[in-house]
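Each in structure tokens, the structures are laid out below.
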Structure P
Amino acid sequence: MRVTAIDQVELTGTLTELSVTWVGAPARRGLPVGFNQGNHLRAQRSGRGAWLAGTVTLPDAHPDPSRVAGAVARLLGEHDALRASFTVSVVPTQDVFDATQLQVRPRVVGRVWHGFVESLLTQRCRAGDVPGVFFGILDDTVICAFDHAHADAITIDLVLRRLCEYYIDPTTPRRPTLSYADRCLTDAAAASSPNRCDDADSTRLMQVWHDFFALTEGAVPAFPLRLGAGRAPQRTVVVPLLDDSECTDLLPDSSFATILSALAAAVADVGGPERLATLIPIHTRGPRTSGWHSTAGWLVSNAPVVVNAGDPNSATTWLRHASELAGLPLDHVLTQCRPHLPTEDIFMVSYLDYRKFGPALPGAQHISAVTSTDTAQFWFTRSDSGLELRVRHPARPVADHVIAGLLTALHGRLREPRPVALPAP
């Protein structure tokens, strides 16, 4: 999987849209949304919407549109998160259509250019519209796209895999999935409980957040290098960092800790502090045996990390809490800690190892929309080809210069020899 953005790819060719429509009124109405969905939908009220897309190459040079439509219909029927429509308001809600209300029909569009495809994705994938999703065939490639309220990064990989499986063999058995809408209901009920998070484990985990904000002086940490003031159009940078053999030699089992410590050292190399505080996304799908691993939706929380430059052990100390913190509701954290937000967007560092999801998919890409930002965000991804990085930052000269210098330093830091463990005497 290559993680990129719409300004870094070329989507040109002969397009057939798999037009998705719903018949009748939604089967379930006025359901609550998840925490991330709520923030996203409120941001969309001020014009800051965003979509996620994916592409995968099918084995046929000229895919059968009817078979692709059948694969899309089956996929949508299995995942209620992809059948939702949303109210974009101060208190967002979702309505969910039943699988029996679904229609998917091929519609030949013809020869198209990249700008048309980008505009079409933006037009189709708006949370307040129905269906808020897009599927199409561009030459031998399937494109899927969703308003972010429908999906997270793992959902994109899941959707591409299922579409390939169902296209190649329509008799592929269904994998067990759970209802994302029901999970939102359960989480909302828990949020209203007066005894929520009163247990000993929650108290212990909340202390991790209190310790973090004590180190950051009560603020969600900002990117520590100067990028200029205020929002600006987004610049996307996608760079390979290590090939697969270099990853084997230079990245230990604790890859993310090593990456974080190298990033912290690179920040210090270009004039930043010796200690880097940030947030990391963590999935909330639970153990691999959980049905959530085969379920589409926005199943992500955040965890805090403070890492000393060049010291993976300092990152490991914080990462040890990450999986546990996935169960601590972020709205509860914000209520208890009341941190200051120095920027509208959150400085964060993500790491996702796509090898864990199955064999590499041909031509697989995760493509994000290009919007605006006031900070820097980093997505590290591991695949069979090695380690890559996507950076999103404000498109202004000072930020371009800072990020270019940071990436040069990061390349060097990642290639520093690992210490060799000596045998015990």
Structure Q
Amino acid sequence: MMDRETIEPKVKKIPGSNAKKWVSYHMKYASLSTYNPYFVWDRKAPAIGPFLTDVDSNIIMDFCSHVGSAPLGYNNPALTAMSRELGGIDPDRYAGADFISGYGHKPDLSLPTPSHLHHKLIEITKQFRFDQAFLVSTGTEAVENAIKLCYQARKNYGYGICFDGAFHGRTLGALSLNRSKWQHRAFYPQVPKVISFPYPLIKDKNNNQWYKTGRKGEKISVLAETLSKDCGTIKPEEISYIIIEPVQGEGGYNVPTPDAFREVFDIAQQHDIPIISDEIQAGMGRTGKWWACENFGVKPDMICAGKALRVAAAVGKKDLFPKEDGRVSSTWAEGNAISTAVGYKTIEIIQKERLLDNAIKMGKILREKLEEIQQKNPQHITDVRGIGLMDAFEISDAKKRKKILYESLKRGLLLAPCGHKTIRVLPPLDVKEREINLFSNILEDSMKKLK
């Protein structure tokens, strides 16, 4: 057993001999992906909170939380109890889009079901007046169905608007919206009529792609100009949807400029264009709000949720959903009995333990630590950014980033890259200040290895 109050990272060797055997065996049959080849998590060994044990008995502190998919870290007692209680029923996955299942004679909450998760999602989106949810298996499916719903609601096959640096998934429809890395889209067919605009982030006066000088000398955003009656190139009624990440994930954890971000929503509302907030990585409490777009005081027409939810979902207003059955579909997500129950329980724990407040409080401490390290290493760390517990620091070049990731892991700290030279920091939502101090000490020591 691990004691979360006292445990610390402890590493003998990275990669260890057992990890090398596992990686060699795995890669003999598995296709190439973005695997970390330096350690292998031992699922049977002790783990708690952000701490895990690898197959070489190294104790690692995970500050990327499986890219946000483990929002409560490892072996949360309430979640493990829920999984054990449901684990003896077969099949644990069934055709959930075709059949409804429950436990007992009435829908009480002794054991949550997909029906309860639908209800819970409506509860935590009431600020947007949402009233319908659709469960799917993955975030990319949530995006696929969200844009399908917008196409059918607008009754046109119009333009889709996305933003530079975006990442929305890897299936063909979602892939067409990606603008973060060339390898995501190269040589794959694209959904036509998707156009991208600069992300509404104004770094400084010399790096401002969002605003430009209009014909009359006025300051105007590139999106507003494109849809302008006077000089626009696209009619607003030709737009089927706008999709945007309130904090960009794979693109580099870019946080938008608030006024510019709000303008995107103002333009959508002005022209009655459905706007989708992709909350797959930033949502579910990660930024200190249930949904990251709330930090900017805006209300989308639909959100896409995933990762921390354990399944994924498109949630929105009923008038965006079809009246006919079979227009949207996902066989397995609504029929994933364990994952939907754990998703429900995750939301419940975040509520009961006030983890939105913890994300704000601990996120502030985390960014202060990162800024202190940046001040000591200005030649290596060029930026620190984030909201709540969705944070990142940018390195001066990609080779240095690779070195920092490896040196940190050698000392027992697991981090993950994003963008082209950025490192994301995603501790569990119940992270303790002691754990942030451990993170800070290891990172600061790792930085000393850079020349």
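None of the figures in this text is laboratory data; all of them are computed from the coordinates on show. Since the model is a prediction, treat every value here as computed from it, not as a measurement. Cβ atoms are built from the backbone, for glycine too; each structure is taken alone.
Summary table
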| read-out | value |
| --- | --- |
| Comparison of P, Q - label where relative contact order in percent (Cα under 8 Å, 6 or more apart) is highest | P |
| Origin of the value 3.0, where distance in nm of label points 7 Å out along Cα→Cβ at positions 5 and 261 was derived from one of P, Q | P |
| Entry that produces 14.1 once mean count of other Cβ atoms within 10 Å over residues 77-84 is calculated, selected from P, Q | Q |
| Which entry (P, Q) yields the derived value 35, 30, 20 for semi-axes √(5λ) of the Cα gyration tensor in Å | Q |
| With distance in nm of label points 7 Å out along Cα→Cβ at positions 253 and 309 derived as 2.4, matching label from P, Q | Q |
| Given 0.40 for FRET efficiency 1/(1 + (r/R0)^6) of positions 229 and 325 (r between Cβ atoms, R0 = 30 Å, to 0.05), calculated: source structure among P, Q | P |
| Distance in nm of label points 7 Å out along Cα→Cβ at positions 381 and 397 derived as 3.3 - corresponding label from P, Q | P |
| Which of P, Q yields 16.2 [mean count of other Cβ atoms within 10 Å over residues 13-20, calculated] | Q |
| For 16.8 (mean count of other Cβ atoms within 10 Å over residues 125-132, calculated) the corresponding structure among P, Q | Q |
